[in-house]
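What follows draws every value from the coordinates through simple rules; no lab data is involved. Not measured: the values here are computed from a predicted model. Cβ atoms are built from the backbone, for glycine too; each structure is taken alone.
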Structure P
């Protein structure tokens, strides 16, 4: 299973989801789906934009975990 740690990175950067939405140009709804782990896929261009704004690596946001 892939865990999305977007909320952790946002907290570390002291940035709100709405602020990220504005800077990345992605709707709040789509970011919320990603943040809650309900997304089935993510485009590389979206991941690139998020990493650019949050100054992080894709591995900081996405994590593989064994099914519990």
Structure Q
């Protein structure tokens, strides 16, 4: 039962994430970024990419760790 819930949740995240990123990029981020200098844009992009990379990595590392403890 728990495994089915976990797998379902992972499927939901996998379906949601690309749509979320597209919405964020096309309807928020890119229209707003024109207000910043090229240097500011580069710095923000670098920070955003690093944050996203770490966030996803940390989240799923914790999920796998909890599965190992309970499994």
Task: If helix-only ellipticity at 222 nm (-39500 (n - 2.57) for each DSSP H run of 4 or more, over all residues; to 500) is computed and equals -15000, the structure in P, Q - done: P
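Out of P, Q, choose the structure whose coordinates give distance in nm of label points 7 Å out along Cα→Cβ at positions 20 and 36 equal to 2.0 when calculated.
The read-out comes from structure Q.
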Open item on the list: Looking just at Cα Rg over 2.2 N^0.38 Å, which of the labels P, Q belongs to the structure with the highest value?
Closed with: Q
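Quick check for you: by FRET efficiency 1/(1 + (r/R0)^6) of positions 28 and 60 (r between Cβ atoms, R0 = 25 Å, to 0.05), which of P, Q is greatest?
Largest one: structure P.
Tell me which structure, out of P, Q, gives 16.5 once mean count of other Cβ atoms within 10 Å over residues 4-11 is calculated. Present the calculation step by step, with values, prior to reporting the outcome.
Working: P: 16.5; Q: 10.4.
Label of the source structure: P.
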